[in-house]
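Student: Some structures to go through are shown next.
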Structure I
Amino acid sequence: MPRRQHQDEALAPENIALRSREADRLPPAILLMGPTASGKSAAALQIAQRLDCEIVSVDSAQVYRHMDIGTAKPDAAARAQTTHHLIDIVDPHESYSAARFRDDALALMREITERGRIPLLVGGTMLYFKALTEGLNELPEADAAVRLVIDTMAEEKGWPQLHAELARIDPQAAQRIQPNDAQRIQRALEIFYVSGKTMSQLLAKPKYVYLPYRIGAAALEIGDREWLHERIAERFEIMLELGLIAEVRRLRRQFALEPDMPSMRAVGYRQVWAYLDGEYGLAALREKATSATRQLAKRQMTWLRALRDVARVDCRREDLADELERFVRSCIRRT
């Protein structure tokens with residue numbers, strides 16, 4: 001079968017998902033997913049300009065104000081051409097969760113639909129897409145006081161010892177978490193200390209899903225890893241030229257930031273932070289940042305491959321925007 005014919009059939013509505021009549025009466029919403037540096041933002045902008053769409057960012061780093069260069073945010077010109085949501089909504093010292101994203105995205109999707117337009121959700125934060133489409137388990141919110149206690153314990157005993165404590169409390173969670181994974185150990189212990197129940201117990205409860213939309217989901221795929229790796233390296237070089245190091249230095253000066261805050265754990269920012277602390281030089285910064293970005297892309301692609309009911313298209317197609325537009329139109333027409 002010719003490659004083009006195969007791709008066209010993959011994007012045909014009947015091969016995306018079987019829809020009930022009730023579902024077909026719901027308003028449409030489009031999900032455009034893909035690994036970092038695959039061209040999602042540029043394609044989405046073209047689609048939004050051609051159709052009545054408003055873009056909802058699905059990016060855990062673009063939510064932060066003042067973090068512009070390292071997050072590859074749409075520039076002022078792009079945002080002037082098309083409405084973008086969930087960009088620049090919290091400061092870098094604040095936290096933003098998947099649960100908050102779900103609440104914010106659902107509210108925006110309703111407003112966009114009421115304006116007679118189509119929500120176009122675009123990004124690479126797969127946990128956010130999962131939270132939106134599959135719902136969330138009822139886990140307690142972060143507790144700063146409890147986290148401080150856990151951090152103090154870690155300073156005294158070390159994270160491997162806290163992992164051993166987690167193994168005693170919640171063996172299932174400890175089996176999934178590495179002994180040096182401080183962030184996940186802290187969260188699992190925090191859940192137990194706050195709620196009195198283990199994370200495994202809470203995750204076992206059924207999730208409530210509310211998504212009153214007819215979802216059309218498309219994923220950009222990478223046929224050539226080397227092509228993506230070159231794009232990642234080129235993009236990071238551009239970020240350096242635009243002033244990424246100065247951006248992180250300014251953020252450290254302006255806000256009371258710590259290296260383990262969610263904003264500063266973002267790929268690129270974490271490596272520049274270490275560079276500013278003198279842990280390595282510029283050459284090592286380039287290597288470490290691009291390597292971390294490649295690993296992020298690999299995790300995103302692994303997640304995307306496991307999804308069902310998703311149209312898949314090679315992001316290197318010259319007619320990428322045209323093909324995605326056809327897909328979106330097919331989703332809109334299905335009534």
Structure II
Amino acid sequence: MSPNPDYEIHFGGPDLPAGRLRDLLAEHIEAVPAGGTIDWVTYYFRDRRLAEQLLRAHRRNVKVTVTLEGNPHVPHANRAIVAMLSGDQGLGEGFRTIYLPPRIPLLSRRMGNPNMHEKLYCFSHPNPVAFIGSFNPSGDNPEDTPEVIDKIGDHNRAHNVLVGIREPALVDGLMNHARWMHGARNGILERFFADGNRPLRGKNTEVHFLPRFQSHVAARFLGRFGDGAYVRIAASHLNGITSIRTLLKLVRRGASVEILAEPTLRRVPLKAERLLVEAGIAFRRVTHPEELPMHNKFVLVEQNNQRWVMFGSYNWSTLSFWINQEICAISSDSQLIEAFTERWKVLEAQN
């Protein structure tokens with residue numbers, strides 16, 4: 001199969017060189033010349049070497065924007081990068097931290113507040129590309145606060161993915177989305193407006209932004225399948241009744257479902273595992289001797305000789321389903337499907 005110039009797929013994991021995905025981002029930063037643009041939106045950012053590269057790009061007259069979650073699960077994890085990139089000595093107006101207001105105030109105590117959980121890295125040169133997937137540059141070297149990594153996990157060695165999208169209709173839309181995110185006021189309902197919620201459609205790939213007034217994109221997509229469908233899910237997070245019900249309904253409609261899950265019980269509780277196994281789902285946790293995270297988030301679907309892959313930043317969790325800001329892509333591109341299928345085999349073989 002000849003390479004498709006519209007996509008490039010990069011995986012990270014314990015079977016691959018450490019830091020492969022952060023190095024990919026570093027190479028792309030260096031390749032953008034004066035007059036070009038770099039636009040990042042991410043949840044964790046702790047890699048000071050990457051931050052310094054972004055500052056050097058800014059100084060050589062690259063227009064750089066970085067939009068960063070202000071209140072991640074591990075508080076103050078992004079503190080060093082905020083100090084580097086904020087203010088006149090940093091990126092100036094090009095840097096912003098986001099603190100999202102409660103989407104559903106009456107339910108905030110139970111659900112928690114929303115997060116800006118997208119992972120989006122856009123570069124204008126040498127050819128426009130936008131990377132989406134599961135990877136945050138959450139590691140540092142030297143690591144001054146190892147207790148943060150103890151909670152987050154070593155994502156420079158963990159299972160992760162970044163998909164580079166080059167198809168013009170999609171990459172232009174993703175770049176515009178990153179810039180919209182950087183300038184948005186982030187009111188309670190603003191993300192539901194058309195500018196923040198309009199899907200992008202390419203030749204064989206759709207990119208959706210969450211949250212939405214309608215049902216979750218993943219739930220709606222899987223709702224199309226039933227008897228005879230074969231569904232494989234790599235899930236870094238799997239909790240919350242909405243997520244579980246979506247998968248149980250899929251099984252009741254006759255689909256065959258397999259899940260490879262993160263071993264951490266906070267991210268995938270035993271209760272969720274029990275409900276899924278009792279429903280007949282083939283469930284296994286992807287463990288590693290050094291407890292490296294299984295942070296991949298993708299779904300492979302086959303039915304009636306047709307195939308799809310779904311990937312992005314979203315988790316199978318209550319927050320992700322209802323109120324987090326996320327990206328979800330659905331594609332029938334054969335190159336993407338084959339790459340994720342091969343990666344599934346790697347995950348499946350890990351003890």
Structure III
Amino acid sequence: MIRTLLFTAEGASRSGGEELIEDWRADDSSHIWIDLQGESMEREKALLDAFECHPMAINDAHRDRHPPKIEEFETHTLIIYRGISSFDAELNYEPQQMCFFIGERYLISLHPGHALSIERLFGHEGSILLGRSPEHVALKVMYTSAGFYLDSLLAFENELSDLEDELQDAGTDKLMRRIINYKSRLVKMRRIFNYHKGITQELVAFDYHHLSREDPETLHAINDVFERFERLYSLTQMYYDICGDLIDGYISISSHQLNITMRVLTVITAIFVPLTFLAGIYGMNFSNMPELSFRYGYFILLGIMLLMGGGLLYLFRRKGWL
């Protein structure tokens with residue numbers, strides 16, 4: 001699907017299809033935003049060639065799972081970043097690659113599937129931003145997409161808080177598997193947001209021709225995007241650390257409970273070992289055992305065994321082992 005948004009020199013905005021490209025070419029003061037969703041590689045290449053986009057930039061845009069990057073060419077600047085088509089409070093997400101070709105008077109966005117941030121801006125708000133410059137639209141799309149991620153991450157914070165309470169009340173292996181699953185997802189998300197933070201750091205640190213920091217509004221938009229992605233990275237890192245602490249806490253509690261169980265079993269063993277020893281001696285079938293003929297030998301032996309068991313119990317209680 002090819003959609004276009006045209007902002008003319010008179011301040012009017014129009015939306016439509018490919019037919020607006022010719023109107024844009026006829027008006028040297030107009031700006032255009034071309035959004036390509038799910039188009040074939042051949043169709044995208046033909047349109048990008050028509051805008052004199054660099055062949056290396058086109059190849060990078062068409063590579064599967066290309067690392068996020070920003071690169072400047074003679075007529076345009078290329079931004080590739082890892083978008084997320086869906087994201088919820090359970091950290092279930094579907095990534096998708098998004099590409100921006102930012103020229104002097106145009107913005108071309110490429111993405112394979114539905115993009116919430118583009119859908120939100122492709123209208124009145126997008127036309128206002130397009131009237132300022134195409135780079136304002138690209139930066140706002142990135143800022144808006146980061147906002148969707150941020151909302152879901154903040155919702156996950158409530159889920160994480162509930163997990164902490166459940167773990168303290170009654171930790172189970174099922175609960176631990178959930179935490180480990182979340183930790184695994186956070187690792188992947190942290191990697192994605194680290195990429196995003198990296199390319200926005202480049203925007204802050206270096207002056208690109210089509211994303212000039214000399215314009216105060218552009219610089220402000222760049223800083224906003226950088227701060228939002230930096231916060232996303234910090235949140236994922238913090239949640240990752242919390243999940244790690246919960247796992248360590250669960251393992252510590254389990255180890256402590258196991259130690260208590262083993263201590264009780266050890267005490268029981270220590271009490272019954274000498275009793276078993278005495279029972280083993282007098283259970284032997286030898287004819288010449290003096291104690292066997294003693295009238296009160298049975299009762300004396302039981303008394304000794306009771307005294308030994310009671311004495312060991314008293315000793316272990318006094319030491320705090322029971």
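Each value in this text was obtained by applying a stated rule to the coordinates, not by laboratory testing. In this text, all values refer to a predicted model and were calculated from it rather than measured experimentally. Cβ atoms are built from the backbone, for glycine too; each structure is taken alone.
Student: Out of I, II, III, choose the structure whose coordinates give log10 I(q)/I(0) by the Debye sum over Cα atoms at q = 0.08, 0.10, 0.15 Å⁻¹ equal to -0.36, -0.57, -1.39 when calculated.
Tutor: II
Student: Let me ask something additional. As an exercise: relative contact order in percent (Cα under 8 Å, 6 or more apart), calculated from one structure in I, II, III, equals 19. Which structure is it?
Tutor: Only structure II yields this read-out.
Student: Moving on to the next point. Upon calculation of mean count of other Cβ atoms within 10 Å over residues 28-35 from the atomic coordinates, which of the structures I, II, III produces 24.5?
Tutor: Values: I: 24.5; II: 14.8; III: 20.4.
Among I, II, III, the structure yielding 24.5 for mean count of other Cβ atoms within 10 Å over residues 28-35 is I.
Student: Then there is this: Could you figure out which one of I, II, III the value -16500 for helix-only ellipticity at 222 nm (-39500 (n - 2.57) for each DSSP H run of 4 or more, over all residues; to 500) was computed from?
Tutor: Computed on structure I.
Student: So if we calculate distance in nm of label points 7 Å out along Cα→Cβ at positions 44 and 252 for every structure here (I, II, III), which label has the highest result? Numbers along the way, then the final one.
Tutor: Numbers: I: 3.0; II: 3.6; III: 4.9.
For this comparison of distance in nm of label points 7 Å out along Cα→Cβ at positions 44 and 252, the top structure is III.
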